[in-house]
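Read through the structures below before going on.
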Structure 1
Amino acid sequence: MMINVVLSSNQKDEPPLVKIIARYKEKTDNKVTASGNVEIHYKDIILFADWAELNIETKDITAKGNVSIHMPGEVIRVKEIDINLNTTKGEMEKAYGMVKPTMTYEAQSVKRESGEFYKLKKAWITTCTQEVPRWKFSCSKANYKKDNYIEMWNSVFSLKKIPVLYLPYMRYPIKDRASGFLMPRFGYSGNKGMIFDQAFYWAIKRNMDATANINYYSAIGYGGGLQYRYIFSDNIRGNIDLFYFNFTDTEYLKTEENNAYIFRMQHNQRLPFNFNLVSDIDYQSSFDFLREFDNNFNRAVVANRRSQVYLTKSWSYFNFNARAGRFETYYRSMDRSIIKHSFPSISFSSSKIELFSPVFFSFSSKFDRWERGWDYQFEQGNQKSNQYLMFVPRISVPFNEIPWLTINTSLLSNFSYYFKSLSEDTKEVINEPVLTKSYSVDIEFIGPVFNRVFFDSNKKAKLKHIIEPTFTYRYESPVKNSERIITSTAFYIYHYLRYGLVNRFLIKENDMPREIISLGLTQTFYLNPEKGPLSRYRVDDEIPEFSDISGNIRFYPTRKYSLDASASFNPYYKSLSSIRVGANLGVPTDDWFLRVNWYKSVNPYRENYLLNRHQISFFGGTKIPQLALEAEAEVDYNIREKKLLYSAVSLIYHYQCLDFGADLRIFYFRDKPEIQFGFTLEIGGISKTEDFLGGFGF
């Protein structure tokens with residue numbers, strides 16, 4: 001017969017504290033001994049056992065035989081347990097526990113030092129829910145902090161029953177943003193040998209974290225990196241990336257240095273009086289290092305260095321900007337860099353201020369101290385340099401009284417003071433200032449605008465077509481002493497007619513118009529071509545008067561599908577000088593998606609122009625739920641040179657609580673084409689180590 005015993009406190013109306021259900025029960029002094037299907041209830045704890053002894057004063061309990069204890073968020077089966085029901089401190093033998101949501105462990109002994117902290121000996125741990133776990137960690141001892149982490153010593157990682165990896169120490173996160181080692185990345189490169197990447201994630205505080213990486217290439221050397229991210233307040237945030245590499249094979253890059261480094265920093269800070277401070281640094285010790293090691297294709301093929309800091313403020317009608325920076329672009333075909341400095345560049349401008357209807361006033365002003373030239377010119381100290389002060393007031397008169405016609409007229413003056421100039425006779429730089437004055441007139445016509453609305457069968461508007469012709473006339477007056485002005489490139493006078501046509505198609509979406517298609521054509525006719533931007537070129541010994549014909553199309557039928565394209569046609573050489581096509585079919589979170597980017601830029605007047613490019617890239621992916629597989633791929637092809645630049649494929653296989661990842665990348669653009677293979681594994685709450693030098697390159 002089952003015996004139900006309720007032990008209450010001595011205080012009146014106090015609810016029951018302990019409830020014992022058992023076949024047999026015996027009470028001696030402060031101890032109750034129960035046996036036979038024992039069931040003990042205390043607060044939110046339930047204990048089942050074959051035999052138990054409870055001290056009703058201290059709430060210490062010893063239980064043996066098929067013991068099972070249920071506590072909030074966890075269930076533990078043990079052979080024997082000594083525990084205090086008030087503090088939940090105690091010791092257990094041969095324990096098997098399950099902790100919400102999915103953690104399972106088994107240990108020869110468990111010492112529960114508090115409701116949040118356990119010490120385990122000879123244990124295994126997993127977050128898999130299968131009867132035979134897909135993976136588990138076995139260890140000689142472990143510390144478990146509930147809802148936080150597990151740290152293990154002499155741990156062995158096993159896939160099913162197969163040991164895979166031994167780690168003398170392992171910290172496994174239970175919660176998001178837990179500090180600890182990430183799963184390593186293994187790989188192989190035909191040029192660099194075996195690859196091993198290991199990262200440690202440090203959740204410093206809620207507002208900052210850091211990731212430290214170790215990168216090892218068996219054939220050429222090793223390196224390390226640090227990524228630090230911070231948000232000190234709503235007004236201060238940024239990130240810093242550092243990477244250092246030491247070459248054991250000093251001939252790999254054929255440089256005198258046996259090391260290389262990368263430094264990247266972005267910082268944004270709101271200052272008092274609504275000023276905003278921004279700094280942006282992207283610097284690497286060697287362009288060759290970036291090209292050979294950065295696995296982000298788009299970054300590896302663009303050889304730039306930049307460091308700049310700027311201070312901005314906007315208030316009422318006014319804008320202030322102060323900037324200091326250095327920019328360098330390296331051209332591999334010439335083995336030369338173009339460098340530009342601005343120390344500083346300060347601008348102050350206003351938006352349109354109404355003087356009286358319909359006349360508006362605005363202005364812009366700027367001080368700039370700059371240097372520009374090739375790297376060898378900087379080495380010799382003969383780079384171009386100057387500083388100038390400019391003030392440009394503008395009067396604008398818009399006219400829109402006619403619904404189908406808009407006319408924007410503006411008159412501006414340009415006052416520029418250059419601190420140095422060129423000698424009239426020798427063209428040498430002299431410390432003689434030059435003041436220039438000029439004015440310009442702009443008249444823009446938009447219209448006459450035509451439109452038509454199309455209705456569906458229910459006589460509801462479904463499509464609106466708008467036709468907008470445009471015509472612009474600009475005149476700039478000649479500038480006295482323009483031949484004495486020192487500029488970074490060239491000095492031009494813009495006197496032209498610009499004409500174009502735009503077609504827009506709009507649909508109604510949620511009672512609001514949304515543009516789904518726009519098509520435009522435009523061309524410029526230079527009325528003074530000898531002073532215009534085409535004066536550098538000649539066709540049949542004549543300076544061109546007409547610019548390229550530029551067209552564009554934007555097609556956004558839905559939020560996930562789009563086409564954005566533009567092209568320019570040269571009327572003299574009857575050829576396309578530029579093409580840019582960007583198409584998006586779906587987004588990466590869909591079951592499939594595709595992105596296409598086609599880019600062509602050719603100067604028809606100069607066949608071997610340095611910046612001529614013609615490339616196309618494809619990036620796409622798919623998810624196959626039936627196979628628990630995700631795949632992504634990218635191909636970049638140089639159409640001009642008829643050769644591949646880069647190709648890559650990535651596969652992720654979801655095996656219940658395991659994610660197997662593999663990627664194959666081929667870098668054709670490197671001096672020595674490189675084939676690189678990588679393998680990663682994600683288990684439970686441990687993410688994979690990302691490639692510090694670029695990731696998959698998308």
Structure 2
Amino acid sequence: MKPQLEFYYEQGFNLIPVPRGQKGPIFKWKQYEETKAPKIPDDYDGNLAVVLGKTSSNLVDVDADSQDIMDLLINILPKTMTTESHRGGHFYYKIDFPISKFILDLGAHGKLEVAGQGQISILPPSIHPQGTVYKLFRKIEPAVWHGDFRQELTQLLENQLHIKTKPKSINIKKILKGVAHGERDKSAIIVATWYRKRGLVEEQVIEKLHEWNKLNKPPYGEHPTDNIPADKWIQLKVESAFKPETPYDYRFKKEKTETKYSCGKDLDNIIFEQTNGEFLVYDKSTHKIKKQKIVEEFKPFDRLVWKQVDNVLPYDSEQQLWNEIKQYLWDHIDVTEGYDVLTAWTLASWTPEKWHAVPYLFFYGAPGSGKTWSLEVLASIGFRPFMTAATTLAVIFRAVDQWHPTLYLDETEAYMRKERGEILHLLNAGYRKGFPATRIEETQEGFRVKIFDCFGFKALAGTKEFAKALKSRCIIFNMSKATRKITTKIDPEKAQRLRQMLLMYRFRMLSKDERVKPPEVLTGRLKELFDPLIIVAPDAAKQSIIDQAKKIEETTEEEERTSDEALVFKAVYDIFQVEQPRKITIEKITRLVNENLAVDDQISNVQIGMTLSRLGFKRTLCNGKRAICWNRKIAERLVKRYLTASKAGGLTDFDEDRT
């Protein structure tokens with residue numbers, strides 16, 4: 001027995017004797033929960049037990065009560081002193097703080113009992129009542145397990161066994177009133193975790209735990225067995241709750257008013273924006289700014305993906321801010337034209353709440369033409385910039401819905417190829433307020449429809465052209481390699497300075513009640529897209545932006561006049577002008593369309609039939625051949641769109657309902 005005893009005493013075990021072949025101690029042992037038992041003599045020949053908990057360096061026993069569970073855990077749990085028992089085995093760990101017994105449900109694998117403070121564990125070479133000899137499977141020191149042992153053991157087993165335990169909800173209100181002696185250690189981490197989840201930093205949580213400890217019965221530090229100073233004890237508890245790798249995530253009973261998360265909002269009386277774990281709050285009435293941990297019912301997100309603006313910086317005038325942004329963009333990006341548009345887009349993107357619809361930017365060109373760099377430059381001074389090229393679509397949907405960032409989406413062709421329908425849905429819906437995107441998500445209860453608010457400014461880059469609907473929501477920059485020397489590295493201090501001024505701009509602009517109306521020079525989709533840019537631009541730059549919008553309008557009209565729809569309608573129109581038939585065969589239309597087209601550009605009968613349906617013409621038969629019915633009202637509208645307005649007068653009055 002001597003070698004075994006020496007080994008156990010070297011580990012700091014508090015040993016007590018047990019009659020040979022039994023599991024119950026020889027004497028009353030509860031007193032040894034707080035003090036060391038007398039040392040067992042070397043020639044002792046009975047069974048042995050260790051008193052778990054405080055007097056054995058906070059020892060716990062993970063009891064695998066069957067061989068199946070033993071075989072399962074041997075490859076999952078961290079390597080430690082392990083014994084073989086009658087039906088399974090035991091894994092021993094030294095933890096930071098003593099814990100009470102608990103049981104984990106491992107689903108189909110059975111139940112796992114963990115013994116701690118207030119219990120004993122039989123050790124080798126004891127003999128089980130049924131004759132089995134306990135053996136040391138691993139004769140090594142018990143591993144030290146730092147942190148919240150119960151929480152981390154539960155998470156480890158859930159992850160490895162792909163099960164979900166059902167922890168009991170914690171009544172934090174009851175714990176905050178103080179707990180008894182045996183509950184202080186575990187409760188301290190629970191309280192620290194609760195305050196962390198409410199947005200408090202470590203220093204504040206330490207103060208809260210000092211106040212809470214005074215309510216305990218007794219407070220830590222006032223009991224004879226409290227072995228470290230109260231200050232040190234509280235510090236260790238808070239460090240555990242804030243551990244960066246896996247902060248504890250206890251399930252607390254929901255309060256009547258659940259605190260919401262937000263990285264920033266425009267409310268009636270204030271505007272706030274998240275910085276490092278807190279908020280910058282702008283009071284609209286006093287124009288004062290202060291930092292707060294929680295704003296009304298909101299608290300900060302634990303992590304954000306963009307570099308947060310830690311303060312604001314005043315600027316002399318909006319013109320000065322405009323000039324600095326424009327110069328920054330000129331220094332870093334080489335485009336043929338459009339610096340006023342890029343500057344206005346940057347400014348407008350910092351106040352998305354003000355706009356009903358917003359324009360997208362699309363940097364379009366070959367690889368190496370500066371597309372990605374342009375996104376990086378804009379993102380460096382952007383409002384909540386979320387830049388991605390390889391993130392899953394699910395992450396994009398959730399990020400846009402939760403944070404309302406400015407989305408910088410690179411390599412759009414990859415998304416169009418893999419998840420075309422859903423990414424188009426997000427982008428097509430997200431340019432106008434009040435048009436949420438939907439996705440089908442699989443849950444444990446089955447499939448459900450999830451609604452996402454995708455509204456916000458977006459800048460895109462790709463090597464392939466967009467579909468017509470998405471293209472109409474974009475201001476397109478055709479990219480090529482820089483023709484002048486530009487800055488190819490972002491100065492973080494300069495970018496941070498601009499972001500601080502832009503946050504001040506956001507606070508000021510959203511606190512203004514007056515609404516500026518843009519000049520009535522644009523119509524339709526262009527008006528929706530360019531009005532925010534015209535409104536934020538100084539007077540000297542407004543005309544430049546309007547001129548670029550007019551160029552886009554002219555280009556769009558020219559593209560429409562050369563589209564397949566325009567070619568097909570012109571053929572229909574020309575046939576009617578000569579023959580004025582009630583029906584026109586698709587074969588005749590196809591022949592006229594392809595007459596002046598190169599062989600590779602010619603359009604098939606099927607494609608022309610589909611195009612005519614999109615244009616609104618009713619299909620019919622004429623002498624056994626597929627045809628369309630002439631419709632004057634449709635033709636009048638299409639003439640204005642695809643041909644010159646002067647041709648509309650050439651339409652002959654005809655009753656389209658006759659066939």
Structure 3
Amino acid sequence: MADQSARGPRCAALVGPYGAGKTVLLEALLFAAGATSRKGSMRERNTVGDASPVARERGMSTELNVAGCEFMGDRWTLLDCPGSIEFAQDVRNALPVVDFAVVVVDPDPAKAPLVAPLLKLLDDLGTPHAIFINKMDTPGAAVADVMAALGAASARPLVLRHLPIMQGEAVGGYVDLISQRAYRYRKGAQSDVVELTPDLAEEESAARQALLERLADFDDALLEQLLEDMVPDQKDIYRQLVANVAKDNIVPVMLGAAETQSGVFRLWKSLRHDAPGVVEVAVRRGVDPGKGPAAQVFKTVHARAGKLSHARALAGEVAEGATLGGERIAGLFHMLGQQQTKIARAAAGEVVALGRMEQAQTGERLTATGKSGPDAAWPAVLPPVYAVAIRAAKRDDEVKLSAALQRLVEEDPSYSVEHNADTHELVLRGQGEIHLAVAAQTLQAKYNVAVTTARPQVPYKETIRKAIEQHARHKKQSGGHGQFGDVKLEIGPRPRGAGFEFSERVVGGAVPRQFISSVETGVRETLARGPLGFPVVDVGVCLFDGQYHTVDSSDMAFRTAAGMAMREGMPKCEPVLLEPIGKVEIDAPAEFTSRVNQLVTGRRGQILGFDAKPGWSGWETVSAYIPEAEMHGLIVDLRSMTQGAGTYRYAFDHLQELTGREADQVVSQRAQAAAA
């Protein structure tokens with residue numbers, strides 16, 4: 001086996017679908033390592049993970065939790081990552097800096113599709129990982145069925161490390177297929193070694209042979225031994241396993257039940273022997289392990305005491321008071337959930353919280369000479385799939401809200417904020433209903449800003465179909481100089497997407513040159529709200545004639561006359577409503593493609609086609625045009641019909657005429673809103 005002491009401090013992530021039991025497993029691992037004197041409980045809301053008020057109120061992980069500990073003399077940091085797909089950005093930011101990932105799953109084959117995107121991300125990053133099938137004390141848990149389903153979701157071959165021992169309808173223990181020792185679970189304690197019965201020995205022999213054959217796919221010497229019916233040395237098998245796990249060639253699968261502490265000690269032992277060290281991570285991240293210091297920021301948190309930048313030291317030594325990334329480190333901490341322990345320095349491999357690094361951002365690499373942004377291999381920020389219009393409940397909090405939203409986005413880059421110039425709304429975008437609901441709770445609990453949210457308005461536009469000529473005169477006499485402006489305009493439609501164009505062909509000085517720009521200003525002002533109540537686009541206006549008065553004409557008079565002409569003429573031009581249409585690409589397992597098609601057509605969408613998703617076995621991408629008005633809640637329905645696996649990307653594509661009952665409803669609602 002490899003020398004663990006040479007690997008230095010290591011870091012492992014606990015990842016997996018929502019409800020698989022990652023936070024419970026974190027408690028079990030910390031308890032087994034002696035980092036805590038008793039296991040926390042989700043029911044009692046006293047776990048090391050999920051320690052924020054919002055997480056405890058909701059009873060679910062809403063952010064990444066960091067917990068440092070020691071196991072058998074080795075320094076470890078465990079990153080408990082949220083399982084909900086809506087908080088997946090924390091997972092994407094954590095995985096590039098870890099040595100190893102434990103994918104925690106339910107013993108339910110139906111939930112395997114949820115694991116596929118995570119396994120794909122791990123493979124893309126080259127992060128070694130294992131699968132821990134949790135809750136094996138559940139009656140009816142069938143390891144063979146789960147293995148088959150997970151195997152279909154993984155691009156890397158799965159190798160079963162533990163053969164389950166059945167105890168009634170539940171798994172009561174396992175046989176380690178390398179050491180060939182049998183263990184019986186003991187609730188709340190390490191498993192007992194038990195005798196391998198003849199019936200179980202036969203089954204174990206077949207399972208062990210399958211493991212060896214899979215390892216032999218990557219080693220000719222082992223293959224030759226198997227062909228000659230030779231029994232490989234146990235140490236050689238361990239070496240092969242460790243080497244192929246480190247290269248992400250295979251994915252070992254282990255069994256256990258975190259709630260009862262079953263299989264947890266063996267998982268620790270496997271991590272200790274199988275997980276590589278920080279040198280491999282540094283190489284993957286393009287850092288020279290011989291130089292330093294260098295640290296990669298993977299999580300930003302704004303706490304009461306100030307900003308904390310969670311980072312992994314990839315090279316050299318990080319010390320309090322030193323300059324890193326162009327800033328002085330104001331404090332250096334080890335974390336155990338919300339508990340901070342101040343330290344003076346940290347070696348390569350350690351995960352630390354850097355205090356008050358105001359300029360440091362998630363994904364940046366900090367060195368003694370400066371900092372650099374996320375490298376090309378760093379996972380991209382997830383595109384938004386849900387949005388709400390947000391406003392401060394109290395007008396006096398609007399400035400405060402702006403600052404709080406900026407910090408919210410800094411903590412979780414999968415949030416984004418924009419001001420919609422058409423609807424005059426502040427729009428917060430994110431990964432789903434719960435994601436944005438948590439944002440609202442966080443703004444209140446953490447920043448003391450109460451907010452209200454609503455469905456965002458759709459930025460409808462309008463245009464015209466018919467060209468006309470319109471004359472308007474503004475004449476007013478009220479003592480002294482009067483006001484006089486007279487214009488004749490040609491108003492006509494332009495091609496879709498051509499925008500607005502103003503021109504003139506006045507001859508003979510009918511409208512003096514100095515007033516023509518005022519006419520254009522008056523025209524443009526009316527385009528902000530057309531006869532249907534929406535901004536007007538794709539219109540051409542030409543000033544071709546008019547009259548002026550040498551004394552009473554002015555810029556304001558011609559600006560007013562132009563506005564009159566537009567307001568009087570536009571209703572005669574056959575105005576028509578335009579709705580924004582987006583190009584949507586929906587990704588989902590191929591078995592759900594027919595349902596996705598129904599979802600698209602049910603939202604007035606136009607299917608453009610579908611094809612295999614590049615690099616994703618068994619997945620397809622459906623391309624379609626869907627009106628923006630139909631996008632709200634699409635992700636909710638999509639996840640519901642694809643067991644949570646589906647997602648999409650949206651981008652505005654074009655404006656399209658909307659007529660009939662839908663258009664009448666939109667215009668009526670806008671008129672009612674304007675009158676309110």
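Observations on the structure shown:
- Source structure (of 1, 2, 3) for Cα Rg over 2.2 N^0.38 Å, for residues 110-197 alone, computed value 1.25: 1
- Here distance in nm of label points 7 Å out along Cα→Cβ at positions 414 and 510 is compared for structures 1, 2, 3. The highest value is that of 3.
- Which of 1, 2, 3 leads on percent of Cα pairs over 34 Å apart, largest value: 1
- Value -9000, calculated as helix-only ellipticity at 222 nm (-39500 (n - 2.57) for each DSSP H run of 4 or more, over all residues; to 500), assigned to which of 1, 2, 3: 3
Read-outs: derived from the displayed coordinates by stated rules, not from any lab. Remember, predicted model here, so these are calculated numbers, not experimental data. Cβ atoms are built from the backbone, for glycine too; each structure is taken alone.
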